[in-house]
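Multiple structures are listed underneath, in structure tokens.
Throughout, read-outs are computed from the coordinates displayed, never taken from laboratory work. The structure presented is a predicted model; accordingly, all values stated were derived computationally and were not measured. Cβ atoms are built from the backbone, for glycine too; each structure is taken alone.
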Structure I
């Protein structure tokens, strides 16, 4: 029978429940158990596709094409396996399913109510993941913080599962213990209140992961134990670390994996974290640096710089850097600042990544950055929108098409070297935006003897997409005559997937998102090649 581990948050959001969930999954997986992970988001949005990345963070796309929360990316990177659309649900998707079932008379004319029908739908989805993935253990991360109205139905589903399956369900609370600077003492009271709030929903945590800036001491652990009705040995210190990949190793020090198995009445097994430890050690000891600039438009949120919009790109660069025995130093470059101040911020970088995005804002800054990298032989890697901007730059400054642009940027322009995909015209006209773009993994055929083919060492690859606009094939021959190599195309040769320039240290751009498929234990080959080229051309 599949076992279940629910992970909830206390005190405040943004503590890293996704990383904690993924880390526990890694520990249990290292002991030979089949593990899967689910993210529950308490939003009315049906999926994450229409959410603002500055507010919500990156949209992560699964292999089968669902736009999800960024935590599914953490699950894939830690578990080293594909996580499908089954593993993600929102309030909106749950209500939508229940309403559709009611319309289909699947409730046989009964009055459909929030309780129990909504929690029952949640439970059905959770169990389906266990069945479909043949998992021994399924971890379920409940978004938000206990006490919020929005996630109450999910906590109710968890309570019902616990009641139905005693001994098969475990609860973990990730809670924050502040250390106010003016007081200089770690405070447990917020966590006490968070546990009591969880108790009011009929739930008691089996484990508390104590997040703080410093490790938890014995005095605070004893206090939490007394007031939260939990054994001290099940209160796990979770201090800040300089790498998320150290979190499973930190949990392993407290034997968290063994303790969870004991609660679930599963046999204890030895862990195999050798390769994981070796990579983490390499990352910590690497002395060589590579300066990587990320040119994007989703950094600013008031006076703060938000990097969650590009979390998969950042992690893919880290994986690649460690595979090249170096450590990355990131430079966040707002493309709108390039429009105002020029490209001076790029001059001392070893390599530049032109990130994904939508719309006109900041596009000219990206084009200027690409031109600088192309003309100055600086490694440049374009991702999705980055490919589109690279094509526009090449059209304007190499092919002499001065008015070259994208249909997305200027629908009335004459030379739309990037235009809308034919099947998307009707969608846009009908304002059907959510979940309608090209999504998920598609095949790509690589041109023999191209840089892309030499990097992948394959003739055909499968990569994940998230776009509505594409390379305009009417200009393809003109571009190729001027030296732009189309090195990856769809099997029918209609969709340009990869472009590159041969006589350049590294100038390559993809319409797909290779960052989605990079993992700590399996760095993506394109990112590895980009970092290697950046090191070779390093000043």
Structure II
């Protein structure tokens, strides 16, 4: 009997060797195509190896999420440019060219009676002004020059010119809110927040890329594993049939191995469907053609970095959009209170100083000038409004307190999130090392179990357990690697700091916009 066992083992050794083959490494096909077959081959999916760094670079360049982040940055930039333009002088021209009127108008006579007078007039007017907003007072200063022309049409009609060669005008609210001054404090903070948000959004694109990349990697590894398991199950079933004929295994073990072979086929079909879904997801996100059959490459190494909570928190508070967001919301709450207080009463000052002249001809209208001065003070003070305006002030103050309370809570949550994230990242390095070692051990154990099963030392249950442990260890290894990179880029997105190069994350905003 012993000789028969070893004779059978010698005959089955080629099958054992095939069953122990490791997972094949996918290779890109680079064989040249014949010219006549080029059109047909263009419809055949082409294998394309892609690393994690390449996927990240493509996502930042041509993904929809990256385009959305860039457009949001451009919107914020032009809003900031609009604010800056409000602080600069503005040149305007206004005119009526022409103003023709041929109507009847009512006219009051000297005795108090009314009559209708025929009006047949052509008028032209134009004004050129240079306007400058005064941000520290909230007023506006204008230098203007204007010319008006009036022509009575019909027989005997006269004409006149009136010129204002130069006039200096000041419009100034006395107690109202100074919107320009508040915008000068708020808008730079808002733009700084938008720039930080763009860099954070770029890192969030990276995080999404990592998720899709590892989903595809897991699906690819699982399909390769399921195919290898099916191949092993088929070969083991053939071996079991031979051993059953020799009476070395039971009918129950033979049936169990046949079920394993059938289940292997079902697992391969399900894994192929999952791989196609993950492939489409990554290709769509990266903007890659459907003709490219992506093969993700497992990252060979990870940076050996140890994060320190205090340093990470300081960088996050200094550079993250959250810090700018808090500052902006505080300023906006204060601005709302100032606006409500400014609406309690309204006093506006208008003053105009200059010269004016008139004549029937154009040139004399600019000679013999006389003073042209206007001073107006408009007042609006509510005497009885049933507390409406003071109520709005109290509402604005209450809203400001709500904002401050929310900010305090968000700051506490932000600190806690940073602490937990740093702890998870530092622990993840150890988890990754454990998963790598467990993957190697489980693979070795499975190979040993196959050999042991061949000589009848273990049952099919033990063999199945070794196979399942190998598959779980492989997937766990990839999952731990994914978690490591995800935590790493999540910290980058919060701190806007590159911990590998020990430098800040920056962008050339001028070229981007």
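Here relative contact order in percent (Cα under 8 Å, 6 or more apart) was derived from just one of the structures I, II, and that gives 19; the source is II. When distance in nm of label points 7 Å out along Cα→Cβ at positions 271 and 295 is computed for each of I, II, the one that comes out at 1.6 is II. Structures I, II were shown, and percent of Cα pairs over 34 Å apart, for residues 279-502 alone at 14 was computed from I. Can you tell which of I, II yields 24.8 when Kirkwood radius over Cα pairs in Å is derived from it? Structure I accounts for this read-out.
Work out which structure the value -21000 belongs to, where helix-only ellipticity at 222 nm (-39500 (n - 2.57) for each DSSP H run of 4 or more, over all residues; to 500) was derived from one of I, II.
II
Structures I, II were compared on mean count of other Cβ atoms within 10 Å over residues 87-94, and the highest value belongs to I.
So mean projected area of the Cα convex hull in nm², for residues 199-382 alone, computed for just one structure, reads 15.4; which one of I, II is that?
Source structure for this number: I.
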